[in-house]
Structure P
Amino acid sequence: MTDNEKRKYIEEVFKYCKTDSILVMSKSGQLQRLQCPFEVVVISNVGELYKGLICLVSAVKIDLTLIDVYIIKNKAYYFFNFRVLQRK
């Protein structure tokens, strides 16, 4: 996929998904939308963030490799470094 094709794909995705929320499956199997800010726990040290730290995600983006990125404290981190915390 060329960079231009990736950009068009991202534009298409964001027609339906916004940068202010994510969709997650609840423990009961229901699809839920989590609005930003939502809490995540760091599962592997990354940048200034250490394992076990709870952070707030202020926005969700997609990079040109089509990987989700969480914006935390105005810095971008790949989603796979975190686990979403769902509070009841």
Structure Q
Amino acid sequence: MKTFTYTVTDPVGIHARPAGSLVAEVKKYASQISITNPAGKSAPAGKLIQLMGLGIKQGDQITVTVDGEDEDTAAPALESFLKANL
């Protein structure tokens, strides 16, 4: 299992457009990927409505957990994706 934290820089946080892009990115990997908000609530990163339900705003530090057969490639790729898009 791999985990990393990321501070959201998007001015609107994780809203519909970036959440949809994140879901599409997550679906490229076989690993189970979840995101935890600062309040400790977690959701699967591949489920758009649940992801948006976390209410993640600009400045929030999220924790991304990647667990599975391709975690070694998925975790750094997702970290790069977040830095480029959120």
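Throughout, read-outs are computed from the coordinates displayed, never taken from laboratory work. This one's a predicted model, so the numbers in the text were calculated from it and none came from an experiment.
Tell me which of P, Q gives 23, 18, 11 when you compute semi-axes √(5λ) of the Cα gyration tensor in Å. Write out the running numbers ahead of the final one.
Working: P: 23, 18, 11; Q: 18, 13, 12.
So the calculation was done on P.
Please compute relative contact order in percent (Cα under 8 Å, 6 or more apart) for structures P, Q and give me the label with the greatest value.
Sorting by relative contact order in percent (Cα under 8 Å, 6 or more apart) in descending order puts Q first.
Which one of P, Q has helix-only ellipticity at 222 nm (-39500 (n - 2.57) for each DSSP H run of 4 or more, over all residues; to 500), as calculated from the coordinates, equal to -5000?
Values: P: -5000; Q: -10500.
So the calculation was done on P.
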